[in-house]
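So, here's a batch of structures to check.
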Structure I
């Protein structure tokens with residue numbers, strides 16, 4: 001057994017980590033699977049949308065001057081010379097006094113400059129083949145102009161955008177069958193411990209069931225990763241080292257990260273790669289480590305589940321988000337509210353306090369208890385006490401990061 005030579009501050013650990021973060025390379029995907037992905041390059045349209053002037057209402061395409069003076073009491077007759085339908089334009093030009101029956105979305109006939117809405121017309125039984133205008137229409141009325149949605153040469157989406165369903169619709173409207181997005185980071189999840197049973201197994205004897213695997217896999221996928229988690233890894237150097245060499249951008253090890261006789265991962269990483277950070281002045285998660293092996297980032301998270309959750313959010317999750325082109329900030333909503341009771345913390349350590357919201361106030365649940373995962377399920381979120389603070393008194397306004 002040995003203690004940590006020193007404990008890095010959270011700021012120091014984040015500084016080292018941020019210096020390592022680079023975007024992974026882009027890949028082309030079809031629009032069908034692009035929602036929620038990060039756009040790798042700006043999209044500039046090379047077409048107008050729409051590509052023609054079109055009707056925005058059902059009615060009659062007309063020369064607007066033809067309706068001058070039309071009222072319900074002074075109807076103006078217009079000769080109907082044909083029809084225009086979506087995808088099937090009227091083939092000739094129309095003149096003053098003529099009308100083309102037109103549907104919403106249909107191309108405007110040559111010579112027309114307005115659409116007289118259907119409700120502004122009446123049948124004209126005295127003149128078959130004509131329609132009576134009962135109100136005027138001004139030039140340009142009820143017409144969607146060419147390029148009014150998207151003009152050719154216009155940037156429509158910026159690089160780094162998290163694509164939404166409507167973005168896919170816009171890209172499809174300008175004729176893109178696929179899009180370049182940042183590749184999802186590949187994460188190898190390594191859960192160690194000879195006392196750990198596979199997730200979903202009923203605990204028995206002195207064995208515990210894996211809770212970190214399902215939790216960390218879900219967190220990494222939430223943050224945009226593709227997770228490889230083939231199963232538990234025994235506390236054996238050969239097995240752990242093989243897992244550290246996985247074909248992945250990031251390796252997350254949970255368990256065996258501290259300084260005990262069975263904490264093998266730090267020594268293996270230091271021997272075969274770089275152990276840049278080991279031991280951080282925070283509670284929980286103080287045994288957390290970080291480094292590199294080959295081209296991959298390696299995170300050594302504690303086995304205690306609350307510690308694993310905290311260390312993931314501070315460090316591993318930040319890396320996954322950044323490599324995948326997403327903002328590095330926590331993906332949690334936050335609110336500001338007053339503390340019901342004080343939270344104490346020593347200077348020089350960051351504390352992660354689980355809290356519950358009760359009656360509009362913040363009720364601290366726990367700062368310690370790294371193995372009590374239920375403290376996070378009872379909590380609505382957490383409060384961070386920075387290393388230069390001794391905590392917060394009762395009644396102080398604090399920022400609460402909400403789990404949901």
Structure II
């Protein structure tokens with residue numbers, strides 16, 4: 001935000017459609033996080049209490065995927081930042097720990113949130129347990145059914161988990177009245193979490209992606225990677241991450257994109273999304289609600305429409321109709337390239353990575369791996385020794401049912417079909 005040539009468009013009030021003040025947003029977020037959300041400062045200090053928890057697993061390793069290189073016969077180097085080593089198994093605790101700390105400091109007793117595949121719900125449950133906060137998670141119903149052990153993990157850290165849409169909120173009841181078998185979506189789960197927040201005085205809302213302060217917390221990934229590449233004497237050419245809301249991609253690439261914006265770097269940054277939910281490659285860049293019911297502020301972003309319900313692909317964390325405003329603005333300005341990948345070739349890439357590197361990637365991360373392999377094969381064809389790096393945003397040890405479906409031939413490709 002400190003280096004963008006064009007400032008972000010402000011969030012708009014869902015009722016008046018006028019720019020929102022921090023005071024108006026304080027109903028759902030504490031002021032200390034709203035200050036980060038709107039801050040133009042380049043550097044914001046990480047509190048010692050947050051660093052203490054992050055030190056359980058950080059710094060995360062930066063690894064060269066030599067066996068994958070050999071299997072592809074590519075002259076390219078392939079590197080990955082392994083965020084799957086965190087206790088909940090993904091990059092998400094980088095922001096959940098910070099958000100839990102700042103909410104606790106603001107006197108909040110309970111956090112409400114949504115989760116798609118369960119990585120964010122697991123991460124917030126973990127963070128809330130560490131800082132003594134109660135946690136309510138609304139989990140997209142199709143993922144709740146596909147990934148039962150995510151619920152077990154959240155329960156382990158004493159969170160309450162509800163499949164969404166549910167009968168616990170007016171928003172959920174309204175959706176179920178229209179479609180009793182609704183599979184749910186992140187937009188619907190967000191509606192339920194926000195309604196929960198505004199109807200409980202001791203509760204604030206916590207979001208695992210999209211917002212500026214979330215992306216800020218995640219940049220610890222890219223900052224570490226820059227130092228690790230320096231120590232290795234390597235300069236990456238291409239940086240790749242999957243995108244649902246945009247947090248792990250931004251966390252990995254923004255420190256490098258910052259160099260691009262200030263003329264210090266020339267990195268190519270690829271954001272990879274599913275063809276079933278291609279918000280950047282097929283969506284419109286405009287103001288839209290972040291949730292399905294229309295309770296959130298309107299934000300300027302790439303969107304497929306807040307009422308869009310994506311197919312039940314196994315990459316639940318990428319089933320979001322919109323995109324982070326910062327990722328959207330940078331893409332619109334040409335600083336980020338976006339690509340969409342289909343489900344079956346994505347799992348083919350995931351299997352090759354697991355067999356060569358020994359790490360079973362989450363279906364979300366597999367989208368990035370698909371793009372990495374495509375770029376490595378292009379380098380082979382062009383005989384150019386590129387250095388390709390990607391963010392391994394989480395492991396897939398709780399996603400093995402998706403791999404079972406792939407091996408049994410039950411997976412299918414999905415293409416986005418716009419409404420007529």
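Only the coordinates and a few stated rules stand behind these numbers; no lab work does. Computed from a predicted structure; not experimentally measured. Cβ atoms are built from the backbone, for glycine too; each structure is taken alone.
Using mean count of other Cβ atoms within 10 Å over residues 168-175 as the calculated read-out, with 15.5 as its value, let me know the right label among I, II.
Values: I: 15.5; II: 19.2.
Answer for the origin of the read-out: I.
For which of the structures I, II does the calculation of Cα extents along the principal axes in Å, for residues 248-287 alone return 35, 20, 15? All intermediate terms of the calculation are to be shown ahead of the outcome.
Details: I: 28, 25, 17; II: 35, 20, 15.
Going through each structure in turn, the value belongs to II.
Can you spot which of I, II the value 0.05 was calculated from, given it is FRET efficiency 1/(1 + (r/R0)^6) of positions 176 and 200 (r between Cβ atoms, R0 = 25 Å, to 0.05)?
Numbers: I: 0.05; II: 0.70.
Comparing all candidates, it corresponds to I.
Out of I, II, which structure matches 13.8 when mean count of other Cβ atoms within 10 Å over residues 152-159 is calculated?
Working: I: 13.8; II: 18.0.
Among I, II, the structure yielding 13.8 for mean count of other Cβ atoms within 10 Å over residues 152-159 is I.
With relative contact order in percent (Cα under 8 Å, 6 or more apart) computed per structure, which member of I, II shows the largest figure?
Numbers: I: 16; II: 20.
Structure II comes out on top.
Work out the source of -12500 here, i.e. which of I, II gives that when helix-only ellipticity at 222 nm (-39500 (n - 2.57) for each DSSP H run of 4 or more, over all residues; to 500) is computed.
Numbers: I: -4500; II: -12500.
Going through each structure in turn, the value belongs to II.
Among I, II, considering only distance in nm of label points 7 Å out along Cα→Cβ at positions 240 and 272, which has the greatest calculated value? Let's see the in-between values first.
Working: I: 1.1; II: 0.4.
Biggest value here belongs to I.
For structures I, II, calculate volume of the Cα convex hull per residue in Å³ and state which one comes out highest. Intermediate results must be reported in sequence, preceding the final value.
Values: I: 218; II: 134.
Comparing I, II, the top value of volume of the Cα convex hull per residue in Å³ belongs to I.
Quick one: mean count of other Cβ atoms within 10 Å over residues 88-95 came out at 28.1 when computed from one of I, II, so which one is it? Could the numbers behind the result be given before it?
Numbers: I: 15.2; II: 28.1.
Answer for the origin of the read-out: II.
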